[in-house]
Structure 1
Amino acid sequence: MADPHQHPVAAPGTFPGFFGPDAPSDEDLYKCVHCGFCLNACPTYLETGLEMESPRGRLTLMKGVAEGRLAMTETVVGHWDLCLQCRACEVACPSGVPYGRLMEATRAQVESQFKRPFKERLGRKVGYNSVLTSPTRLRWVGRAAKLYRKSGAQSVARKTGLLGILPGDSEHLDESLPELSDRFFLADGRVVPAKGERRAKVALLAGCVMTLTHAPALEATVRVLSRNGVEVHVSAGQGCCGALNAHAGELESARKMARRNIDSFLTALPDAVIVASAGCGSTMKEYAELLHHDPVYREKAEHVASLTRDIHEFLVELGMRKPQASLDYTVTYQDACHLANAQRITSAPREVLDAIPGLKRVEMPESAVCCGSAGTYSITQKEMSRRLGDRKAANIGTTGAQIVATGNPGCALQMTSALKRQGSGTRVKYVVELLDEAYSKERGG
């Protein structure tokens, strides 16, 4: 990366600055008092020791651009792009700087003012604004990826060196291709009745990536809810929650996704909207913020945001039924960033694990430090992502745990890959999968 100190600085007003309805607000931007508490909470600062790779440094760049003193150059944008948006800095900040909101707004400005290389523009157009916006296209991509693997084409491409001569970073994309579920999870309008007396009625987010990579975890979520007296509506018409797009500054497509999901969920008239993915839950709880300029959807967005519950949060609030069968595992828990930092939920997943008889839970060092997944970050920032993944795997290794439990698909994929690189036998599971396994061992299944 270029020298972080070589930024074109000029008199105020020389450069265009931020503008439009999605510009970072001065109220948010000038809350930072440069105290530095964010530094040691920031994964990229911990890895590099560079001021400009810290929240405080990135906020300084935002202010420089906002005031027209700084051009939105490749170097400036590069510092913003290296941010994981893990929001650990928000937890550490005594001034209440809404850094996640600022970064999303800043990245929206980047996409409207800064011309990225053609390959990146094409990737964004296809990924964010074509594949993710359509559950059907997403499933076709998933089927193609499965065929690529199972047909032997992947093995041939690797052995022949074909990946090395294809345009772009084809080798990295091939390496990043995740394992896919045998059967994808479909939002098909099904209604799964509660077992016993009905205690609640919920709508369940299926989402996007998780339906392809961790369909069994979503099926486990349905079973766990039903076992706890909850009627589950997997409402048709829903799709990606918009989190990946919002984090990347693609706010308009994120808004379209949010509107679609709001309409879908509200058809069920649910008591709650349940989310099994930390990143999705964080964005859905902020739908009102995303759609605050929309006169038609603003109130509906506020309603859905108020109904949204992370699966662990909901089970604890509901008063989950404690399993009677035991699991003889040693488990460590990894705090997904958008569960711990954005939603401030850390105890509920641990309470669910601790309710399972026989299961021994051990804490890992740096549980709250980002694993480096961060949505598409593992593709766009492969070096830093890999460093953070290896750091997480090393910390998992110190616990001696057989299983590392999580509540987010990106984290599950990242940790699986990092543990495999280190030759570890530790498996990655969702918390809700472990609870479902304990229920399934009871008499009667």
Structure 2
Amino acid sequence: MAKPSQPKPGDFQITDAQTVEHAGQILSGSSEKRGLARILPFLGPAFVASVAYMDPGNFATNIQGGAQFGYTLLWVVVASNLMAMLIQSLSAKLGIASGLNLAEQCRAHFPPWVVWVMWVLMELVAMATDLAEFLGAALGFNLLFGIPLWIAGILTAIATFLILGLERYGFRPIEAVITALVSVIAVSYLIETILDKPAWGQVLYHAVVPQFAGAESVLIATGILGATVMPHVIFLHSALTQGRIVVRDPVQMRRLFRFEVIDVGLAMGLAGLINAAMLMMAASTFFRTGMTHIGTIEEAHLTLQPLLGPAAGVLFAIALLASGLSSASVGTMAGQVIMQGFLHHSIPAWIRRLVTMAPSLLVIFIGLDPTRTLVLSQVVLSFGLPFAVIPLILFTRRRDIMGSLVNKPLTTFLAGVAAAIIITLNLFLLYQTLFGG
């Protein structure tokens, strides 16, 4: 009797093939699928991108914002998330319509010296991103298992390598793992929210009424913005959609984009709720009890246990670990896209992972405050945002690039307003840093 054939790596890509086949049937109108089954083939890219919107940098900025200023900065989370939905929709649309990602479009349309400057800047942004993600996952291992931070850093590197190794089996396996980790974060914070019993009247008020509480709150608000609208993932999202499901018929292309908008709405909506829950947890637990000095992730973890019970501290550590592992993997993917797009050159993911680990391990070994480092890394990210957002708007408003998916004037206007808010906050932060004392 013949032995059953052993599966080869390529066999796992049938999941990708089935996804593309089902998507084609739905877009052409020949499928009878309804409900969730109808949108399922299109879900995934935004959930991968959304990981960057709930990475460990968000933990740091949201905890500091909630502990020091209560619910005051909740509107920043809401506004940042709305801007993220718009910007990520444009990024997904660019990949669908042009077949090129944002970095490739920059290389094709900008002078060489601009391309090189943007590449260097985005690599610095990617390093700041990786610092936040790597430190967060290491802190998650440290808080959950009580192991030294340097051993936790090594475990983080190993786990990230394993997750990135799924790429060889196609896009569906890694989408599934990332989505599962996002679900862990969501469930953990759902339980946290139930335990901390926020003041819902204040939550609703501060979610829609813009306010600041001094210069430090502006710094934290800018950090929240940098932790929410992430420049590297704007580049990544366009790469995730550019070759995933390829159609050239204008009608089918518009249908595909509508499904991607659903993907963005679900993924970014979930990310926004998680970010809000982080700040609400800090506000209702620390600010309400006068513990406004709580500013580090470690302090938050330890203090949650006597205030809300042991389960709260464990859930917090689990959510932080899931956040760090998933976002570190996504950050490495984004770094590959940025280098390949700007330079038409790439290096193996394991080499990039090793190189980008170096600053994080340095922070661990010399004993810098991980949470303060996380917050400052998010401020660095906010400075890189205009160099991702402005080119995205310029390209998506051009009919020669976008075809039938070119921005409507209102879309371009709203995106321009978002870009103006980002740039204004960054300039104010720079002024406060240099002259505010």
Structure 3
Amino acid sequence: MFLSVFEMFKVGIGPSSSHTMGPMVAAARFLDMMRASPFQFAGVRASLHGSLAFTGVGHATDRATILGLAGFVPDTYDQDKAETTLVALAKDHTLHPEGLPPLHFDPKTDLTFDYDTHLTGHANGMILMATDAQGDVILRQVFYSIGGGFVMTEEELAAGKATDEGAPVPYPFKSAAEMLEMSTNSGKSIAVMKRANEVSRGTPESLSAGTGRLWQVMNDCLERGLSTDGTLPGGLNVKRRAKDIHDKLQAERGMNLNAPHTINDWMAVYAMAVNEENAAGGQVVTAPTNGAAGVLPATLRYYLDHVPGSSESQIEDFLLTAAAIGGLVKYNASISGAEAGCQAEVGSAAAMAAAGLCAVMGGTPQQIENAAEIALEHHLGMTCDPVRGLVQVPCIERNGLGAIKAVSAASLALRGDGTHLVPLDACIETMRQTGADMSEKYKETSLGGLAVNVPNC
């Protein structure tokens, strides 16, 4: 099994990888299908189902779908151009994707939130349709946004299509047990094995450039969050807090007034800065999702700014180790909040970040596996219950606490020798089973939990 670091970490836009990026990616794939078709098209339609319907407005799923059908993709998203496109669409009800004729699309009638029709493949389902001049549907495709910006068609999901279809890699581990066995037999670290897998499909130069860009986008997002105040969009009137907290922390530096636990505030504010940017629709990196995008960069920034002896030369090892753990979670369970609750998002992110931190602080493969297990274990059962379907409450603070847990998990693992009772594989399987048993009310539908117990207007 091989899942590239560039699949686990994707540059995209907020507020949600599954509800914003995924539908945009699905729409782009549908446009490619239309371009390859012999039919003459005159219009497009879309229907959103399951969690994409229930929390679609709060997650900007409708907007993402429309822009995807207009030809936008997350990696090169231009916000100013998107706004111009939406203004024009409101006037002439026409989309102009490259390589296709003008397509009729009226958002009021051609985009529906279907709360009643259940698509069986995944909680995040959508149907895209293309019509002829008479308005008859002549091309139809069901897509599922399965978390982290990953998208599969109905046929791909039913066929059990593997994530990886490329040439064999040197270290194709499918479980943490296999990963540790390969590490022991080869004498290589998790990061070295992961690097060898990546380079077998590319080059050392492309890997270095790509991981460098990932961290640049992550850190730029974090810095924007630390320097921007105001109120987040969506109607909850949630105030941005990261800038104010960061300003106070900086002012207190060197004053010998801080209790030791103040370091938790630094970790939390780094994560909150990222997720406030995500909530505002800014550019983020899935890690492994948008809703959990703050945990890993916060942990990495904590390492670089607060750990003696830290080095930027370790960033690639951090990301490679984290991606190896994230790939195991995705392959054997889920990173989708709509499928398994927030344990699959912030829990997975904390496990990835804990593993990365443990690695760059000199942890053995066994200690790294232990760190990931500790972080994931203590997110088991966490629900996804966003108030008004917005990725704000409890999501922003939850990322801050996820970063704190990640650092604590790495520290605890480094204090031991790597031996522990619960294997990471068992923890991942427990998360999968817990997600399967969890009520749909608590899986990104905003039908339970905080979403129904907190006034949202």
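Every read-out reported here was derived from the displayed coordinates using simple, explicitly stated rules and does not represent laboratory data. Note that the coordinates shown come from a computational prediction; the quantities given were computed from them, not determined experimentally. Cβ atoms are built from the backbone, for glycine too; each structure is taken alone.
Brief remarks on what is shown
- Per relative contact order in percent (Cα under 8 Å, 6 or more apart), the highest-valued of structures 1, 2, 3: 2
- Computing helix-only ellipticity at 222 nm (-39500 (n - 2.57) for each DSSP H run of 4 or more, over all residues; to 500) across structures 1, 2, 3 gives -15500 for structure 3.
- FRET efficiency 1/(1 + (r/R0)^6) of positions 140 and 244 (r between Cβ atoms, R0 = 35 Å, to 0.05) derived as 0.10 - corresponding label from 1, 2, 3: 3
- Among candidates 1, 2, 3, the computation of distance in nm of label points 7 Å out along Cα→Cβ at positions 268 and 388 that gave 2.3 used structure 3.
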